[in-house]
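Next up: some structures, all given as structure tokens.
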Structure P
Amino acid sequence: FVFTRNNAELHKVIPRERLSINHYDGLDDYKYEFVPATPGENDCMKDTVTKDKLVAERHELEVKFDEVTRDWIKNINGKNSSERDTIAQELREQYTRLTPYVRAKNMYQRMGVAHEGQVSWSYNVKAN
């Protein structure tokens, strides 16, 4: 953690281009606008058959990950477990498939910032 007392100290830690003009003497002129939900955007949450299948798939991966982690801890030799790393990646990818069935879309998804497990920030830097 870094604590700052004023904008000048903050600018040493976070570039001004990434701070709001309205706050912290930044250069980003982003203006928040509420993006309302569109009708039906969360309809897949009603598909309990697919949701249950994905939740069961996730549970299997979690059990496998737990077992591999326990084995890795017992036999730790300073190296990562490639099998554990592979399962961790599968868990990340699987959660991306599960998310629409268990979580409503949020403002970042509606704005296009977050899509299929990826986040893409952009900054509206004011010209000097």
Structure Q
Amino acid sequence: MLELTSFAKAIESLGESLDWYNNKSTAAPSGILRDSAIQRFEYTYELAWKMMKRWLAANIGAAYVDGVSRKELFRMAAEQQLIDNPLKWFKYHEARNRTSHIYNESLAQDVFDVVEDFLDDVKKLFKALEARND
């Protein structure tokens, strides 16, 4: 059985960050709010793929999961109906990899542009994991 509490908190935190950005509900400049959302995307993404891997290892076998690429992991998660579209998750993975190289506004904005879609998809993943967490 997966412990999903930290994953749920990460998703909630990312959602709050996007709400702050979209509603401008604080006096903080939008760049700071965007950067906050990107950082929260980073750790939520990391938890998401690790939860996928743990679920797959527990339910189809660690031998099938150990050593596979992230892309293959996403394909396997789609086959098991944990996620809808592995291609979108490839895009999230690419965005996550780019976060370590953010040193200009354009790149930061490119990463931020995938965060809202990611939030929708990670919520779906959470619901799938929660429903099948036996």
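A value of 0.85 for FRET efficiency 1/(1 + (r/R0)^6) of positions 12 and 108 (r between Cβ atoms, R0 = 30 Å, to 0.05), calculated from one of P, Q, originates in structure Q. Given 0.45 as the derived value for FRET efficiency 1/(1 + (r/R0)^6) of positions 20 and 68 (r between Cβ atoms, R0 = 35 Å, to 0.05), which of the supplied structures P, Q does it correspond to? Checking each candidate, the match is Q. Looking at FRET efficiency 1/(1 + (r/R0)^6) of positions 4 and 76 (r between Cβ atoms, R0 = 25 Å, to 0.05) over structures P, Q, structure Q comes out largest. Given a value of -0.55, -0.71, -1.14, -1.31 for log10 I(q)/I(0) by the Debye sum over Cα atoms at q = 0.13, 0.15, 0.20, 0.22 Å⁻¹, point me to the structure among P, Q it was derived from. So the calculation was done on Q.
Computing FRET efficiency 1/(1 + (r/R0)^6) of positions 36 and 116 (r between Cβ atoms, R0 = 25 Å, to 0.05) across structures P, Q gives 0.70 for structure P. A value of -15000 for helix-only ellipticity at 222 nm (-39500 (n - 2.57) for each DSSP H run of 4 or more, over all residues; to 500), calculated from one of P, Q, originates in structure P.
Every number here is computed from the coordinates shown, using simple stated rules; none is lab data. This one's a predicted model, so the numbers in the text were calculated from it and none came from an experiment. Cβ atoms are built from the backbone, for glycine too; each structure is taken alone.
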